[in-house]
Each structure stands twice: as C-alpha cells, then as structure tokens.
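Alright, structures below, take your time with them.
What follows is calculated from the coordinates using simple rules that are stated; it is not laboratory data. From a predicted model like this one, the values you see are computed outputs, not experimental measurements. Cβ atoms are built from the backbone, for glycine too; each structure is taken alone.
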Structure P
Amino acid sequence: MKILAVQNRMGIGDMVIFLPFIEAIAKKFAVPISILVKENSKAIQFLSDNRNIDQIIILDRDNKNRNGRHDGIIGSFNLAKDLKKNNFDKIFIFNSSIRFNIIAKIAQIQNIYQYPLFKKKNQHVINTAKDFLKKEINLDIESNPEILLNKNLISKAKLKYKIDEKQLNILLGIGGSGPTKRIPSKIFFNFMKLISKNYDCKFFLATGKNEDEQKILNEILKSEFKEKCIALDNFSLKEIMPIIANCKVSVCNDSSFSHLSSALGIQTIVLMSDTPLLYGNYSTRMHPIIPDGESTVKHNTLGKDKINPNKIFEKLKNILN
C-alpha cells in the first residue's frame with residue numbers, strides 16, 4: 001500500500017504541528033507514507049530519517065516569480081503527472097482546496113480523504129486536523145510532536161562544541177519570520193543578566209541571516225556575555241538540531257526554533273508577541289510568555305517591546321525546579 005499526505009502550509013512550524021497527524025496515518029496502516037510539502041517547510045532537513053515517512057515530495061509552487069513546476073493550470077497537470085508515477089493507493093489532503101482534489105483524481109488515486117471542500121475560512125490549525133482524522137479513519141490524535149534524533153549525533157555535538165552538563169545550556173531562539181516577532185536584544189540581554197546571577201550559563205544563539213536578525217545577534221555578541229555565547233547562524237538545520245537536543249531549556253521567539261526545540265523534547269519558553277497563542281502552547285513542552293498588559297495574543301497584538309524579562313526568568317526557574 002502506498003499513501004500520500006498533503007501538507008501544503010508554509011514554514012517549519014506548521015510542518016512540526018502536522019507531524020503527529022502524518023505519523024498517526026503511517027501507524028494506522030503500518031506503512032511509511034510519503035508527504036507532499038513546500039520547500040520552505042525544511043522537511044528534508046529534519047524528517048529525512050523519520051521511519052514513518054517514505055518519500056518527501058516538494059510542491060514546487062508559490063515562488064515569487066510564479067514559475068514553479070506546479071504553478072498554474074499547467075502546473076496542476078504536472079503535479080498530477082508526478083504523483084501518478086508513484087501509484088498511490090490513498091491520499092490524505094490537509095486542506096479544503098478543490099485543486100488538490102482534482103489533481104488526486106487525475107493522478108488516479110482511488111481513495112481520497114480531504115478536509116471539507118470550500119471551507120478554508122476560520123479553520124483551526126490543530127482542531128480541524130484532529131476532527132478530519134477522527135471522522136475519516138477513527139483516530140484520536142494529541143498534538144504533541146516529537147522528533148527523534150540519533151543518540152550518536154547528540155553525543156558528537158556535545159563533544160564538538162564542548163557542552164558541559166554542569167553548566168545550564170540554554171538555546172536562545174532570537175530569530176523570527178517577521179519584524180513583529182523579533183523580540184529586541186535588550187529583553188534577551190536583561191534575561192541573560194538575571195539567569196547568570198543564579199546559574200553558570202552557556203547560550204546558543206539561533207537566528208537566520210536576515211539583516212534585522214543579524215543586528216539582534218551582534219548586539220548580544222557585543223555584550224558582557226560574549227564569551228558565554230555560541231552563534232548558530234552559519235550552521236545548517238541538521239547541525240543545529242543535535243545542539244538543541246543538548247540544551248536544558250530554550251527561550252525562543254515564536255519561530256521555527258521554538259517548534260523544533262519542543263519537538264526535540266526540550267522545555268521551551270515561547271515569547272509570543274504577534275501570533276495566535278495556539279502556536280506557543282500546543283505542546284506540553286511549550287510555556288508561552290505573553291506581553292505585559294495582554295490577556296492573550298493574536299495577529300497584530302504588536303507586543304514585542306512588552307515581553308517582560310523577569311517573567312521569562314521566573315518561568316525558567318519554575319521549569320528547573
């Protein structure tokens with residue numbers, strides 16, 4: 001039996017969120033399944049060793065020039081052609097798009113399971129997926145993703161980067177997918193001051209190459225904590241993940257690193273400034289901090305300057321105790 005799951009949302013975070021649902025299908029039918037995902041999900045970098053996943057197929061569409069192999073009407077036929085080659089028996093489509101429904105039929109996939117068509121508006125990211133699998137194949141799924149790494153990789157990273165278990169090793173996810181999600185360096189700096197008074201700390205700074213992210217990184221590296229920091233901006237995701245797995249705790253903006261960290265089993269404090277709260281509390285290992293003066297957080301909360309470093313510190317102490 002050959003099965004395909006379509007998860008066409010953008011980014012690492014959504015890929016991590018949907019992982020339990022994808023794995024549940026594989027376990028239900030006792031076969032590894034293929035996934036159709038966008039390149040920016042980075043699935044190839046962190047799921048290629050997952051035993052529940054067979055083939056990772058990249059959905060080549062929605063680039064800036066709209067000239068991907070799977071863009072437009074011709075692209076739909078190209079995608080159907082690509083899928084047909086695999087002779088899939090079943091397809092699980094985690095969206096309400098008629099386009100994917102038609103593509104699945106052209107690809108001659110006999111058993112099509114999909115969200116209700118034309119009902120994309122106001123869909124809850126997690127609950128809709130739960131309801132879908134409950135209705136279609138009677139599965140009850142908890143959204144608590146786990147990414148398992150080879151223990152040898154974790155041990156090698158520990159030696160290579162001289163990670164001492166006697167220290168408190170902390171991942172600081174200072175990057176973010178947009179300017180409203182990037183917490184200012186002064187807030188991280190003040191938290192580092194507070195925690196360093198009580199613990200011997202080492203900080204691993206995870207960020208991308210965006211100019212604004214690099215500015216935050218450099219401001220932290222110019223501080224008094226420079227000697228206690230290791231920047232990870234030149235590392236690949238595959239190199240970063242074993243380092244994260246060696247950390248005791250993470251403090252991250254709402255970013256790919258908060259999702260990866262919690263899925264790797266690390267207690268993760270998520271600084272929620274401008275995204276619906278569900279992205280920071282769907283896992284039992286996530287501990288959200290919301291801006292001062294707010295009772296919750298959502299798009300356009302714009303609270304990055306109101307994250308309280310004292311609350312981060314208190315939350316971390318509670319986790320350690």
Structure Q
Amino acid sequence: MQRVGVFDQGVLEPATGRNLTTGRADFIERAQTRGELFIEQPYGLYSEANQQTWRRLYRALAGKWEQHAHPRFLDGVTRLALDPDRIPRIADINRFLEPLSGFRARAVSGYVPAYLFFDCLRRREFPTTITVRDGDRLDYLPEPDIFHDLAGHVPMHTDPAFADVLVRFGEAARTAALRAQDGDCRRVESALKALARFFWFTIEFGLMRRPDGDGLCAYGSGLLSSAGEIGHALESPRVQRVPFQLDWVVNQSFEIDSLQPLLFVVDGFDHLEREVLRLERWLGDGRLDNVAPGEPAVSREDLRSFRPDAG
C-alpha cells in the first residue's frame with residue numbers, strides 16, 4: 001500500500017558489506033529467502049551513501065513541510081526528534097511514539113500482503129521498510145523505503161485522532177475479511193480495490209483544510225515524503241482538488257508512477273474518521289461488492305490474505 005519520494009547517484013560500499021539500498025540489500029534478500037517478514041533493523045549495515053540519501057531527502061523536504069504540511073505533522077516531526085542527519089533507529093522512534101498514541105513501528109523485509117498490513121494498523125503496529133531508496137531516485141520511488149515510512153507516515157501517528165483513524169481502517173478491512181469467507185472471490189477483489197483506493201486518496205495522498213481555514217495542507221505520506229509531489233499537489237493548476245466523496249473515491253483508479261492529477265480534500269480529522277466509519281458500514285452492507293474496474297490490480301497474494309483458501 002505504501003508507494004512513493006534530483007540528485008547524483010549514491011555510491012555503494014560493497015567492500016565493507018554495508019548497504020541497505022532498496023533493491024540491492026543482501027540482508028533483505030536473505031530474510032525473504034528464509035520467509036522472514038518481521039525482522040530487526042540491522043543499523044550497522046547502513047552505508048555512508050545510505051545516510052547521505054537520508055540527509056538530502058530531509059533537506060529537500062524540510063522547507064516544504066513548513067510551507068505545506070498539516071501542523072500536526074510538524075508537531076509529530078518534533079515529538080519524534082527526527083534527526084535530519086542520520087537514519088532513525090526504529091527502537092528510538094518507538095520510545096517517543098508509543099506513549100503518545102499506542103502505535104509502534106515494526107520493521108519488515110518487504111511487501112506486506114494487504115490484509116496483514118491493514119490488520120497491523122488495527123493492532124496499532126505500522127509495518128516499516130528499513131531500506132533506503134537509491135541516491136539517483138530521491139524524489140520518486142514506486143515502493144516504500146524508510147524515509148517514506150518514518151518521515152512520511154509516522155509523524156502523523158503521534159496524533160491520537162489520526163492514530164484512531166488508522167485503527168478504524170483496520171477494522172474496516174476486518175469487516176471485509178469476515179464477509180470474504182463465503183468464497184466469492186469477485187466480491188473480495190472489489191472490496192480490496194475499495195480499501196486500497198480509500199487508503200491511497202487519504203492516508204497516502206490526502207489533502208485537508210487548514211485548521212485556521214486559510215487554504216489546504218497535506219497530511220498524506222506520499223505527498224509528505226516527495227519534494228516533487230507535495231509542491232505539485234498544492235501549487236499546480238493541473239491538479240483537481242475536490243471535496244471528499246466516498247462513492248467517487250472507492251470507484252476512482254490511480255497510478256503509482258506519475259504525479260497525481262486528482263486529490264480529495266477532507267475538512268478535518270473528525271471528517272476523516274466519519275468517512276472511515278462509513279466505509280466500514282458500506283463494506284458490511286455489501287455496497288462495495290461491485291466497484292469500478294481498473295487500478296489498483298489485486299494480486300493473488302493480497303486475495304489470499306483475505307481468504308487463505310483462495311486459489
């Protein structure tokens with residue numbers, strides 16, 4: 001679910017064996033080969049190039065956060081004591097995070113099947129990628145990395161109201177999973193598309209009215225972890241920014257490899273929570289059994305995560 005992020009290419013350090021670059025980390029490949037999804041963060045494996053990538057990402061975004069991010073996101077950055085110069089240790093993040101909202105980041109070796117990801121949210125756990133994007137792709141990555149997760153997502157998790165929204169979203173996924181037990185794969189696929197689209201247009205790419213009523217701000221992690229996306233989302237005349245409409249959102253396709261042309265605006269966190277509760281009701285009532293076809297595609301792995309017996 002977490003997709004997303006121009007500068008010269010970072011230099012790997014193969015002689016030392018220290019490297020946690022996305023797509024190039026031997027540690028991750030070994031963990032995946034062993035079938036290990038939840039892992040420890042091997043902090044000593046970050047190369048200097050990895051640390052440099054974090055520094056450059058942070059510096060590219062810090063000013064844009066001040067200009068465009070929701071004030072609660074900025075509060076979260078402060079509360080987590082994010083270091084602009086070093087990749088955070090997940091254990092340190094959790095020492096600040098858990099007392100604030102009960103959430104904790106949990107390191108993973110790669111893609112988390114849809115239902116397992118959503119159910120982690122229900123249990124106040126956030127699956128967190130530990131690798132860092134390559135130095136020549138700082139502004140966009142079609143897959144999560146530690147900057148997207150820890151600097152894009154987790155500051156919002158310090159806010160109890162937003163954390164409760166994530167828990168309710170996990171409950172909505174659980175409602176879909178309970179209905180999936182009757183064996184109707186088509187219905188499960190439709191529910192999965194609805195959940196993924198809702199998550200994309202809120203948690204990943206959501207806009208919100210500023211608390212003071214003066215314009216819009218970003219609270220979605222895909223915006224907050226990409227210097228290109230956040231400016232485009234809030235400044236470009238080519239972006240449609242429309243009031244949130246659940247029936248539109250769950251039927252709206254999206255693409256992960258281009259700047260977003262359509263974004264939805266919620267009035268505040270209370271509004272967002274009401275829409276999550278409505279999503280859950282619609283799932284339970286069967287109103288999302290036939291959403292519009294199109295992206296995102298539903299993989300067999302994701303389908304099985306909702307129905308373990310799916311073929």
Structure R
Amino acid sequence: MRVLVIGGTGHIGTYLVPRLVEADHEVVVVSRAQARPYTRHAAWESVTTVVADRHAEDLAGTFGTRVRELEPDIVIDLISFSPESAAALVDALRGHVQHFIHCGTIWVHGPTREPPTTEEEPRRPFGDYGINKARIEQLLLREARQRHFPATILHPGMIVGPGWVPINPAGNLNLEIFTRLAQGEEVDLPNLGMETLHHVHADDVAQAFVQTIANRSVSIGESFHVVSPAALSLRGYAESIASWFGQPARLRFTPWETWKEMVSADDAMTTWDHLAHSPCCSIEKARRLLLYTPRYSSLQAVCDSLAWLVARGRLPSNA
C-alpha cells in the first residue's frame with residue numbers, strides 16, 4: 001500500500017515510518033523539512049519526502065489537492081489541529097483513499113471522571129487544543145458513519161521516548177525536577193501528589209498506527225486510546241524516578257495556591273493543565289480490536305527518555 005504520512009519527521013514519525021517500511025508499505029512523508037527523525041534508521045533511504053508548508057497551503061486552499069495528487073492509498077495525519085484544516089482535507093480525499101488515520105489526543109475527554117476512561121465517555125474538553133481535537137474527532141466520526149469516509153482516530157497520551165523531554169512528576173517540562181530527584185534533593189509537588197499522568201512511548205504509538213492499518217475492517221469509524229497500560233500518580237511517579245536514579249524520594253506536598261507561586265508562570269500553567277485533566281485511560285478497546293500491545297509501561301517509557309537525556313549530559317548519571 002502507498003502510505004502518505006503528514007508530519008512524518010517528528011517524534012511519532014521517527015518510529016512510525018520505519019515500521020511502515022518494514023511492513024512493506026511504500027511510504028511518502030509530507031513535511032516542512034524543518035525537523036529530522038530523532039534516531040537513524042536505514043528505512044528512511046526508501047522513503048519519498050515531499051516538502052510542503054501545511055499552514056500556508058491551507059490558507060491558499062491547495063493542501064488537500066496536493067495530498068490527493070500524490071495518490072496515496074492510506075493517509076496518516078499527525079499534525080491536524082483545526083477542524084477547518086481537517087474538513088478541507090476530507091473534502092479533497094473523499095472517494096480517493098482507502099483509509100484515513102488521524103492523530104488525536106486523550107485531551108478530548110477533559111477532566112477524568114471515572115477512571116480508567118473509555119472511548120465511550122462523553123467529551124468534555126477544555127482549552128483550545130482539546131476542544132479543537134474533539135471537534136476534529138466529531139467531524140471524522142460523522143464522515144465515517146454517515147458518508148462512509150474511511151476514518152479512524154487514535155488518541156495518544158503524553159508521548160515520550162529518546163529525543164523528547166517527558167512531562168515530569170510535577171506535571172511540567174522543567175528538567176530541574178528530574179535533577180533534584182537524581183541528586184536526592186527535596187522536591188515540592190502540588191497538593192497531595194495524587195493527580196495522574198498517562199504517558200506512552202512514541203514507538204508504542206507507532207505500533208498502534210500500523211495495527212490500525214492491519215485491522216482496517218474493524219478500525220474505520222472508531223476512536224482508540226493509545227497509552228501505556230496504566231497511568232501514574234505524581235507521587236508514585238516521583239518515587240519511582242528517584243529510585244531509578246538510586247536515591248530515596250524526598251517529597252514535600254504543598255497546596256496549589258502556594259505551589260504555583262514557587263514556579264514560573266509557564267510551569268504553573270503547564271502543571272495546572274495536567275492536574276486539571278488527570279488522565280487515566282483504558283486501552284482495552286485497542287487491545288481487543290487493533291491487537292495493540294504496548295511494549296513500555298509509563299515508567300519504562302519515561303526512563304527511556306531520561307536515559308537519552310543522561311547520555312547527553314542534560315541530567316546526572318544514574319550509574
């Protein structure tokens with residue numbers, strides 16, 4: 001099959017494109033050519049790369065036509081963030097592709113109500129990102145179920161892996177949290193550290209896309225969570241990372257209103273977003289229908305990222 005991957009040189013694409021090549025697909029990657037895969041793989045030598053600026057071409061009304069003229073059998077869209085862009089692409093591809101797979105997000109659910117969250121839970125997103133992704137999902141499911149457009153939506157959690165800084169046990173991207181845990185220093189966590197984070201390794205996300213293609217007949221018209229088998233509480237996450245670095249966890253718990261004043265405004269905003277969602281999602285539907293089998297637990301996925309950072313001197317060694 002001729003598979004076209006939009007945004008295929010980023011974190012997911014680093015693992016997805018080689019998997020597609022190894023599955024004997026002909027692969028075309030459409031990207032701005034501003035990023036390179038995080039790890040090298042011989043499979044990239046057989047990939048056709050097309051340079052395109054999606055945003056500019058969307059404004060010109062030409063992106064959908066550009067994709068259609070590349071004559072893909074399957075389109076995987078990793079970088080669709082507005083319903084208008086998604087709708088234009090669907091209009092251009094209707095009747096021209098056998099499968100369209102969109103990369104969504106577990107943020108479509110909004111706050112966790114009854115963990116683990118299943119795909120059938122009502123959507124209650126907040127924030128532009130979650131709201132727009134939920135609108136795209138609604139559009140694609142409507143197109144699939146009412147107009148037979150062959151769409152599937154995959155909803156990853158917080159993606160990690162080599163080349164990527166993980167969301168830390170405080171719910172933000174500040175590497176100092178990992179450094180302090182690595183050195184046995186005290187770390188302040190918001191509230192009681194009982195909110196949750198749900199990571200997933202980028203290679204497991206790539207696996208899910210390949211499995212979606214392999215199980216096309218049962219995946220069209222459906223959404224699937226793509227996360228690790230279990231979420232982590234902030235407290236459990238911090239304790240596990242300290243142990244990975246060979247240190248005891250020295251944690252202090254601080255009420256949110258006080259904690260947010262101890263960090264930068266950006267870190268506080270990122271933490272609040274994660275605490276307010278506290279994602280914890282089920283993968284039973286993906287296991288059953290896609291035969292999705294994640295290789296990494298949340299902790300294993302994060303530690304793969306941390307080992308990459310340690311090797312580059314960005315974190316202390318855990319040797």
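Remarks
- Entry that produces 2.2 once distance in nm of label points 7 Å out along Cα→Cβ at positions 22 and 62 is calculated, selected from P, Q, R: Q
- Look at distance in nm of label points 7 Å out along Cα→Cβ at positions 270 and 294 for each of P, Q, R: the largest one is in Q.
- Value 0.94, calculated as Rg/Rh (Cα atoms, Kirkwood Rh), for residues 190-261 alone, assigned to which of P, Q, R: P
- Label whose coordinates, when Cα Rg over 2.2 N^0.38 Å, for residues 238-301 alone is calculated, return 1.56 (choices P, Q, R): R
- Once mean projected area of the Cα convex hull in nm² is computed for every structure in P, Q, R, the highest value turns out to be that of P.
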